[in-house]
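In structure tokens below, several structures.
FYI, it's all coordinate maths here, none of it is from the lab. Given the structure is predicted, the values throughout are model-derived calculations rather than measurements. Cβ atoms are built from the backbone, for glycine too; each structure is taken alone.
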Structure I
Amino acid sequence: MFDLSGKVALVTGAGQNIGAGIAKMLAAQGASVAVNDLRAERAEATVAALASAGGKAVAVPFDVADREAVLAGVRDIEKSLGGVDILVNNAGVPAGMGLVRFRETDPEDWRAYVDVNLYGVVNCTKAVIDSMCDRGFGRVITISSGAGVQGVGIGVALYSAGKGGGLAFMRSLAIEVARTGVTANSIALGLMGNAGDASGVEQLARAIPVGRVGTPEDAGSAVIFLASDEASWLTGQTIGVNGGSGTS
């Protein structure tokens, strides 16, 4: 089950943390992986790690908010690996993001959150969706956040707005392409282990029903299922991967 041999996956923001973990798990299931990151050295480091484990991967650094750069990157993937079968929209944290309540935000900083979390998803999806539909197979998976599903008061209002926009886009996309063999689903992550300082995360983890924060492997396992043939009847959904901290 969940065999991805012969598939090509593009994972954005995969130079570190959750994205790198997702890329690793996709490669372990047999997929060839295009590793994207804003910084080339991070993408190349992930590629080296995948190659050392026997996986097939290439680095494709570009800014997901730059439509022309995305199109050029996808063309490079098509030349080196073939068409993209699985798109994982993981990039989502603008450089320098902090916890700032909306009333204290600078309007000059607003666009970055929408650019990466909405336009980044739209740009990457647009670059691959036609070929997916033409081939009769495709998986679009967007890594979102519980902050895009429900209100939180910790100073991430603009981040929430961008994530919420991406989720709404995915729901409608799923219906539009449902008859083509392409599915579109989102994963709303809860508190992850790379968030904040260790002592603060430990304290917050006590409130999570399963008693721990999430790991890249938790996110990757959900991605593997959604990318597989076994998930062909699942589309248009937002799945909470959060240790029970939010239920629906």
Structure II
Amino acid sequence: MMPFLNLFGVAIAFPPLIILIGIWLGSSLAEKHAHRFKVQDSDLYNLIFIALVAFVLGGRFGYAAQHPSAFADDPLSLFSRNMGLFDPFSGAAVGGIAAVIYGQRKKLKLWPVLDALTPALAVFLVAMPLANLASGNAFGSPTSLPWGIDLWGETRHPVQVYEALAAGLILWLLWPAKLDAKAKPGVYFLQFVAASALARLVFEGLRGSSPVTVLNLRVYQLAAWGVLASALWGLSRIIGVREMEKENG
């Protein structure tokens, strides 16, 4: 766990830095290969930028709407760098809406854009568990295995490392340069979603703080099952349409 990085005598929060580097590398990779999905790199850059700005603003103002007392005495704390004053669900909702509005205004097609965004999402899923490892969040359950790490008073599964390695493998397998040029739009994105959901399904069981339902089932594993099933169903539909087109000449 390394929440801060001492750089030239200045303490820098390390987890947000990892995430920012992941966003930058992922966006650069996505823009470089956007032409493979018939998407303009400038359109993709603008979409990512608008979505990120909306995510940050939506998350902060969403938190303020839910906890107005936290800003009553000092309204300028709305601009604080404290990421604890942030609601990621509000941010994701506002960011998604902003991206959709921009896409509609530019008349961008959904599946090609999702395919073009896939490299950025894949890199982000490598960066996120590394940020969790640095902060100590999303920690693993206790283990006696020799590669366990000491965290929060116990030897635990380095589940953040497992997740980062799995995400790195998915990124390598789905590297955009390996893309089948004849693949139908949406196949690349749905393959990524299915593989990522499968990885979450496997490693969620090794987390030490995973919420459970009344039947003692892990909430995020149930969600991963749903996402995996939806992605596989979508793939079957797209591939089925392609096969029908081949048969019809």
* To do: Compute distance in nm of label points 7 Å out along Cα→Cβ at positions 24 and 72 for each of I, II and report the one that scores greatest.
  => II
* Read-out semi-axes √(5λ) of the Cα gyration tensor in Å, computed value 27, 20, 19, structure in I, II -> I
* To do: Taking 102 as the value of volume of the Cα convex hull per residue in Å³, for residues 48-95 alone derived from one of the structures shown (I, II), identify that structure.
  => I
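One of I, II was used to compute helix-only ellipticity at 222 nm (-39500 (n - 2.57) for each DSSP H run of 4 or more, over all residues; to 500), and the result was -21000. Which label is that?
II
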